[in-house]
Structure I
Amino acid sequence: MSRRCPADLRPVGGWSALYRSTFEVEHDGATWTVDADYLDLGERLGLYRDGRLVDERSSPARFALPDGARVEAALSLLGMRRVHLVTPDGERLLVPTPGTGEAWRAGVARRHPRASAVVGALSWLVLVVGLLLQLPGWAARVAGWLGTTSPLPAVDLPGGVTTALGVAALVAGLDRALQVRHSRWLDD
């Protein structure tokens, strides 16, 4: 176990909410917390029991708990891909703790469910459009490897549209990360 994480869990707040998050669950008489620093190039995740560090692993991580359950956590490009408690009875998503971006996004969803659903749908749509716009380029590469011509016409968007789509895709990906939603086709 590395000494990167402090022995005591530090709350997320202020500037650290931009690059760090914690998720927790009550299980077997203890509060289990996963601490993620999104800027850590080693992609290390810390597991805390009642605020004290008990284990640290690189993502994707599988932390065994004393009763045979486990916490599974994995980072994505912009947030958490997975952060679940797995027991013989099933799986539960760990809850983002107050002060985190994920807790803020969950609060927005509770206070404004329709607006949140619209933003979520738009996020998904922006990423699907971005993916579809990539298909002609991928088809051209494959056709080049095979020595044939691409069956899809090239898409040549103006620079401003490409930039706007790139920014929209980044915002959409961040929204999905804050909701701990992940699709390997859209979010990787």
Structure II
Amino acid sequence: MTWNGDDYQARFDRIAAEGEDVHGEATLVRSFAPATVLDAGCGTGRVAIELARHGIAVAGVDADASMLATARRLAPDLRWFQRDLVGLALGESFDVVVMAGNVPLFTPPGTEPALVGGAAAHVRAAGRLVAGFSLDRGYTLDDYDEHCRAAGLTLEARYATWSREPYEGGAYAVSVHRKP
């Protein structure tokens, strides 16, 4: 899939200008009081930039050059990495790794275990992997939970939205998995 980072960012800028909250993901991540966060699949950096605005040391990683060009333009002082998330190896760990914006759905079918494994490898002991994605595209919560278990993570909480509405089934879920 080919993206245009500036067009993608303009969509969120319009939503914010209309008074909508575009920082639900960052708000949820901030509730864990992390000192460090990896925004995995960061796109144009919307989540990472908001977290940094609150004093959190953040890095963003994305495979798409156009998305990262926009992120670098918006926040040149943050650390941005152009890498594939499947089998990611940055050589560091974080209090929270967040995959917002349906990240698991943009990896090629069959690579989801490696995606989760790569993200989980960057979670510090007692840290969290937080991911939100649509459930109507063939990647199930059972699959995701199994991939998290295989990566050494346990389910801590599941929500229907980034604002922590209870998950009672449905087409979208936000999952919080913890590393022991």
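Given a value of 10.9 for mean count of other Cβ atoms within 10 Å over residues 110-117, point me to the structure among I, II it was derived from. Corresponding structure: I.
When Rg and Dmax of the Cα atoms in Å is computed for each of I, II, which one produces 15.0, 42? Among I, II, the structure yielding 15.0, 42 for Rg and Dmax of the Cα atoms in Å is II. Matching task: -12000 is the computed value of helix-only ellipticity at 222 nm (-39500 (n - 2.57) for each DSSP H run of 4 or more, over all residues; to 500). Pick the structure from I, II. Going through each structure in turn, the value belongs to I.
Calculating distance in nm of label points 7 Å out along Cα→Cβ at positions 38 and 158 for structures I, II picks out I as the one with the greatest value. When P(r) over Cα pairs in 5 Å bins from 0, in percent, for residues 70-133 alone is computed across structures I, II, the figure 4, 14, 14, 21, 21, 15, 8, 2, 0 traces back to I.
When distance in nm of label points 7 Å out along Cα→Cβ at positions 54 and 166 is calculated, the result is 4.5; to which of the structures I, II does this value belong? It was calculated from structure I.
Quick note: the coordinates plus some simple rules give every number you see, no bench work behind them. Computed from a prediction, not measured in an experiment: that's the story for all the values here. Cβ atoms are built from the backbone, for glycine too; each structure is taken alone.
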